[in-house]
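Read-outs throughout are calculated quantities, based only on the coordinates presented, and are distinct from any laboratory measurement. Predicted model, so just to flag it, every value in this text is computed and none were measured. Cβ atoms are built from the backbone, for glycine too; each structure is taken alone.
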Structure 1
Amino acid sequence: MPGQTHDIKAAAELLADIRHGQMVLADRAYDAEWLRAMVADGGGWANIPLKRNRRDPVCFSAWLYRQHNLIERFFNNLRNYRRIATRYD
């Protein structure tokens, strides 16, 4: 895919093998009805914050969404330690 393509277009391929009970944590940009339906059809649950223009309410856990920040910070730390270990600075 070209570099300017939005990531949601690759989400269908990445989430094709989602299993029962798995949860998808994503940012607000991934709030699409077809993506939520695809995750639900696979038996998973999509915890994605609602876009501001969404009219129908969807189940969303703000606590779980805040927890994904821990995962993002973990991977950021890994990148920083890799940079120090390989002396990219």
Structure 2
Amino acid sequence: MINGEEGKSRTDYQPTEDDNVTVQGVSGSAGGLGYFGFSYFEANKDKLKAVQIDGGDGCVAPSVQAAQEGTYKPLARPLFIYPGCCPW
């Protein structure tokens, strides 16, 4: 969705489940690219540059408002929380 056609993404990446490792890798590499939650960008915005994306309605910068409104698409998505029933 982000890079256009399937298979057009970069292949020179190191996968990790640790978003802090992604922040370090992106901020330490010229031309670095990474995907992680907005909160990690906000906590490291002095080291990172956020990218505007065009979901078909023009370029939109990432922000809390854009995520809540669903305009930072296709990356913003709703969060559903399903509370479980008490076991007692």
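When you work out mean projected area of the Cα convex hull in nm² for each of the structures 1, 2, which one comes out largest?
If we compare mean projected area of the Cα convex hull in nm² over 1, 2, the biggest value is for 2.
Can you tell which of 1, 2 yields 17 when relative contact order in percent (Cα under 8 Å, 6 or more apart) is derived from it?
For relative contact order in percent (Cα under 8 Å, 6 or more apart), the value 17 is produced by structure 2.
Between 1, 2, which one scores greatest on mean count of other Cβ atoms within 10 Å over residues 11-18? Before the final figure, lay out each step's value.
On the way: 1: 12.6; 2: 8.4.
Structure 1 gives the largest value of mean count of other Cβ atoms within 10 Å over residues 11-18 among 1, 2.
Suppose you compute helix-only ellipticity at 222 nm (-39500 (n - 2.57) for each DSSP H run of 4 or more, over all residues; to 500) for every structure in 1, 2: which one lands on -14500?
Values: 1: -14500; 2: -6000.
Traced to structure 1.
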